[in-house]
Structure 1
Amino acid sequence: MKVLTISGSLREEAFSTRLAEAAAGLAPEGVELSRYEGLEEIPGFNADLESAVPAAVEDLREKIEDADALLIITPEYNAGVPGQLKNAIDWASRPHGESALAGKPAAVLSSSPMPFGAIWANQQIRKAFTITGTPTVERELAIGKIDEKIDDENRLTDESARNDLIALLAELNELVAVIADQADEAVPA
């Protein structure tokens, strides 16, 4: 299974990006995580550009379509989703009903040095995914005090956070399998 991770932060040493690396090291056998690295190139969403979609947006959509699932990893800025990540979700959600996000299994992971772990950003993405038709795992994972739980090698040192991330990835793997089974059952023999 191929999982595309999207870090919601543009900062080079962002905890979200470091968590993407930690997740890659904790993925179940047979699950490969790759990180999307073009977030800063996505232009602001503009419906006037939908007839001539920018190349960076096409690249994002293709990478989402090529993946079996998504892992969105986000910080929280001013009690919400970082603008660039929300912008990418908006672009990927078009055209409505036929977008790269429609039917794509996803999991959302948020973190913050603050105790609540960016739960509001996590919930905003999950809410957006209900509109985009993106099935999302039930488990919510918001890691607070992330600065105390990840080491310089991008490994989670906190056992509880590590186990929660392993469980989130396992649930994503299960969701992909369930959706694949449903698709197989829907195809007439």
Structure 2
Amino acid sequence: MSHRESLIETFRSRALKFGTFTLASGKQASYYLDGKQVTLQSTGLRQVSLAFVELVRDLEFDAVGGMSIGADPLVAGFLTAAAEAGRDLPGFLVRKEPKGHGTQKYIEGPVQPGMKAILLEDVVTTGGSSLLAAERAVEFGMEVVLVAAVVDRCEGGRAAFAARGIEFRSLLTIEDFGIPAPQSA
């Protein structure tokens, strides 16, 4: 079994749920991908992290981050996999609200204005969370060169990133699970 096939099987068995769900975007869905069932488990996180490092191998970037709390394990896993591959990178997390004490900032981590950043996300539907993270990173002074997701639900995220001039890549799409992409996306 290839690494990709293994990742599909891991998500299918641990993360894919059927029923009636309200997504973070507010949309109703007949299935839900609970990425944390994979990324908060050691072998699942390792699979995802190694795949992300491979996915962005051709890009020039200085830092990796994402919207807290969803991207927290992804960023940590990526940094670990990058270190194993001999690359030293800083990571950062983007808060939804500024910290109420101390520095009161949105961006947490050893990053500096002027850095080129990639943002990680487990599941992208409309792209709203990653677009907010990108906005916060740009306000901080970074350039967002890519949003990378584990799974693209094919429901408008790719187009939303393109409209903002942000490249988007995903390890998998919902079609990899035998679920057709919506026609309007």
* Rank structures 1, 2 by FRET efficiency 1/(1 + (r/R0)^6) of positions 18 and 138 (r between Cβ atoms, R0 = 41 Å, to 0.05) and report only the one at the top, that is, the highest. => 1
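Suppose relative contact order in percent (Cα under 8 Å, 6 or more apart) works out to 17; of 1, 2, which structure was it derived from?
Going label by label, the one that fits is 2.
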* Structure fact -> distance in nm of label points 7 Å out along Cα→Cβ at positions 50 and 98, calculated, reads 4.2; among 1, 2 the input was structure 2
* Structure fact -> Re helix-only ellipticity at 222 nm (-39500 (n - 2.57) for each DSSP H run of 4 or more, over all residues; to 500): value -13000 computed from one entry in 1, 2; matching entry is structure 1
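Among the shown structures 1, 2, from which was the value 13.0, 39 of Rg and Dmax of the Cα atoms in Å, for residues 42-105 alone calculated? Provide the component values of the computation, followed by the final result.
Numbers: 1: 12.0, 33; 2: 13.0, 39.
It must be structure 2, since only it matches.
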* **Label whose coordinates, when distance in nm of label points 7 Å out along Cα→Cβ at positions 90 and 114 is calculated, return 2.3 (choices 1, 2)** => 1
* In terms of distance in nm of label points 7 Å out along Cα→Cβ at positions 130 and 154, which of structures 1, 2 is highest? -> 1
* To do: Rank structures 1, 2 by distance in nm of label points 7 Å out along Cα→Cβ at positions 10 and 34 and report only the one at the top, that is, the highest.
  => 1
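Readers should treat all values here as calculations from the given coordinates under stated rules, not as data from a laboratory. Please read these numbers as outputs of a predicted model, since none were measured by experiment. Cβ atoms are built from the backbone, for glycine too; each structure is taken alone.
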